Structure I
């Protein structure tokens, strides 16, 4: 997440970033604009707890739509980056990931899914995004930084240097 923040360059008049942390539950750890600079955001990321538990990606997607992007600035490109090292836990009552990500897409949020490791279900991540190329898979976290930098540079260019 720190590499993403540094790639976009968070500032009050530029890119904003938020965080939804998830495992067995999901919670907003940073709203857009709460940490107005890259340095403040990076410090917030460093303070995040490492949560262990199940992997409820659907909860993260729903919370991002209802609590994070619902309060985002209007008329700026919006990107949600999902980062996972596993696959959706499927106990009774979980929501299909296509359905869970629909509110984000309906609001014009481009959803990207970054899968790290060997336990990734690419077909499942594909349910979250609109395009095949929006599923990015790497085998280890060290490889993720370079992929994220390349991807965010392309996103910024496509968005005319204005992203959220």
Structure II
């Protein structure tokens, strides 16, 4: 390859590299709602091949946000898998009924990890399903939940990734 072609190839590759970073965007998000769930007594499955399984049935709850409000129906739960003394994997299924009568199903996985300073990394990624025309935008929404423990249950701030 002659010097001119080599220099041209390098210039082309550098311009591709620079343009990739020039057009990179910040991750943007929008607050969707806060979910609060009251949990029933846990069901201990016990030690399994995957870890220690505990099921936390959902008794009730609420969702409240700028575009959606409603209740959590008492038919879901968390099929929590404790991996070790500091980390548990969430496996949650929940159904919402909006204040205008629409039904939205969500499932999510995530992790609760106790940090050395006794704080928690408590994150989820809800996926939504609904036949509602009004809330159909949820069917195509990537979301992240930031969780915390509350008296009698858990709560999440749920954000749409834009």
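Read the figures in this text as sums done on the coordinates, not as results from a lab. In this text the structure is predicted, and so the values were computed from the model without any measurement. Cβ atoms are built from the backbone, for glycine too; each structure is taken alone.
What to note about this one:
- For the structures shown (I, II), distance in nm of label points 7 Å out along Cα→Cβ at positions 33 and 121 is largest in I.
- Here relative contact order in percent (Cα under 8 Å, 6 or more apart) is compared for structures I, II. The highest value is that of I.
- When Rg/Rh (Cα atoms, Kirkwood Rh) is computed for each of I, II, the largest belongs to: II
- Computing helix-only ellipticity at 222 nm (-39500 (n - 2.57) for each DSSP H run of 4 or more, over all residues; to 500) across structures I, II gives -10500 for structure I.
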